[in-house]
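Dropping the structures in below, format is structure tokens.
Here, each number is a calculation from the coordinates, and none is a lab measurement. Since this is a predicted model, take the numbers as computed values, not measurements. Cβ atoms are built from the backbone, for glycine too; each structure is taken alone.
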Structure I
Amino acid sequence: PAAHLHARYAHEGPESVAFSSKAGSLSSHLFHLATAFGSPNTFTHASTCPAGKAIAAKVMMGGDLAMDIANTRYLVSFGHNLYEGIEVADTHELMTAQEKGAKMVSFDPRLSIFSSKADEWHAIRPGGDLAVLLAMCHVMIDEQLYDASFVERYTSGFEQLAQAVKETTPEWAAAQADVPADVIVRVTRELAACAPHAIVSPGHRATFSQEEIDMRRMIFTLNVL
């Protein structure tokens, strides 16, 4: 193997080699090897699952937070298919919530099992998630649907956020995501009306796409509001 790596390095450069590892302590050793070799191409479990969510949570809150799905009255999902994978406990909690009458709204390009069991499925354009989330934040702030006392006591940067989403209207998002503006407004109002028993699911999906970390940041922001 070392001879093959040396030959690849000599003929095509270190960037021609990718280093991939399963999750766990061995990842760091493999990544040190990749660095010594000169390759920037490293992949592990986090590369295709929770890294965007984990980084956003760490930056914004110092760490991840658990969802109380079983007691939610309203759950919005952006491609998070809770009925087909990831954590069985979440699936059981989702079933409990739906049995108690919770409303589920799915934004997903495909009709997943979760989408088929949700109260609403909106076939969002692939890559349109961030636009819809920004528009939801716009509505939440513009219509003063957020918890002002909570925001004042536990957060910082609200004025900067309000300025950042000032122009991200539902009409703007509709053109980006193929989701009608009136749907974005209604879902945001319903979400706020069910607070604090409401969740925008942080989800699990491919990370390091162009929008991934900002998308997760906006999901956490909506939950905070």
Structure II
Amino acid sequence: MAFLQRPKDNEKKSLFEKVHTISLVFTLNKIPEKQKIDPYKIVLPHPIYSDSTEICLVVGDKKKAEFKEKNLPNIKKLLSIDSLRKKYSSYEARDKLLISYDLFFCDSVVKLPLLQFFGKTFIKAKKYPIPITFHYKVPPAQLVATTRDCTFLYISRGSCINLKIALSSHTTQQITENIVQSLEKVVAKIPGSWEAINRISIKGADSIELPFYAKPEKQ
């Protein structure tokens, strides 16, 4: 998997070398009947997001002050439904919001009202707010961190599913562990499971797809 990773220290590299995402590409033989806006959360042993990931969290109007006091990890912007209406009613403002943060989370109780603010652009960019069910049994900071450390499986109405699985800065062992420990969980979430999958490939940002599974032909 060396071709997916960053250059070694003794190789020439740019001063501002960027870490790239490595993805799994699932090629399906049957297009899913329904699109799922909310992604499945898949826990990775070696997360692709970190303490430097910038997250926008959307909560109910009455909860904003409460959440502001909780010092939640990675939350760089805290929005209420009211502030969305007032500050992000235009397409231009929402487009700017889209590119300002790496991830968007929301309190699950405001998930439905968000449809009027986060439409096709956010869904296409796979940045539609990911719901978190906040409850008293687990500290909010822990719930945010646990969600951040997942990768997110989106089921769309297409013949391919792309899943971010690792980073070019990960070692070969870390990439392998992420794939091995998540693969069965991912396949179980795809409608039709293994029967619906023709091929699974691994792909870097600037590399070709490298297939490592092909559905056996029926005898």
Structure III
Amino acid sequence: MTESGSDRASRVLVVDDDDGVRVGVAHTLRAVGYEAIEAVDAAAALQAVSSNGFDLAVIDIGLPGGLDGLGLARRLQHDTDTAVIFLTIAHELEWRLAAFDESGADDYVTKPFEMAELLARVRAVLRRAGRPGEACWQVGVLTVDAEAGRAEVDGVQVELTATEFRLLCELARNQGRVLSKEQLIARVWQGPYDGAVVERHVSTLRGKLAECGFDGIETLRGLGYRLGVS
């Protein structure tokens, strides 16, 4: 597996009590090949950190509760080598200054922001930190470029919907491994969908890839799906 010169995609922790912001950021990161885990507050973030290593944390500077974003960042900087990008609002000048002076943050983005700007800053911070970036996977004649949002078979682009592309990215990221329907629902749809939705999308994706000459999505009855070279 090739992922921008690394054997895995960057793992990003997204910490924000605003559901819309947190889910939107995590969804965008996953769509371009990052592994994103969400936390609603500092306590949940620290619990996630205890069981996962993260390359980057995107943190709302004004988190509620006993530990705000600055305090969380200080903990991460002290206990881990996780890079930090803060999400702030325009009038939080003192907090933005404190983000650099007190917590050692790597960058910040002011709300409201465009996802393209956040992605550019994420790439820059990870590049400076020498961490793996967005993913490009090669599976036989199939190339999946998450950053470009493009899948090709022998150099010919495969026309996919956004959901089909996210599904393909997840399979490619885990090529050779079996992913259950439940895992795919959690990672691709992130909602209360049933297995029939996965079956339909896998069938359509398999058909589009086959039309271009790639037949590498394997169904393991009762277990799930695996991407590999047939």
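Quick one: distance in nm of label points 7 Å out along Cα→Cβ at positions 50 and 202 came out at 2.0 when computed from one of I, II, III, so which one is it?
It must be structure II, since only it matches.
Quick check: 38 is what I get for relative contact order in percent (Cα under 8 Å, 6 or more apart), calculated from one of I, II, III. Which structure matches?
Answer for the origin of the read-out: II.
Figure out for me which of the structures I, II, III the number 3.2 belongs to, where distance in nm of label points 7 Å out along Cα→Cβ at positions 18 and 82 was derived from the coordinates.
I
Out of I, II, III, which structure matches -7000 when helix-only ellipticity at 222 nm (-39500 (n - 2.57) for each DSSP H run of 4 or more, over all residues; to 500) is calculated?
Going label by label, the one that fits is II.
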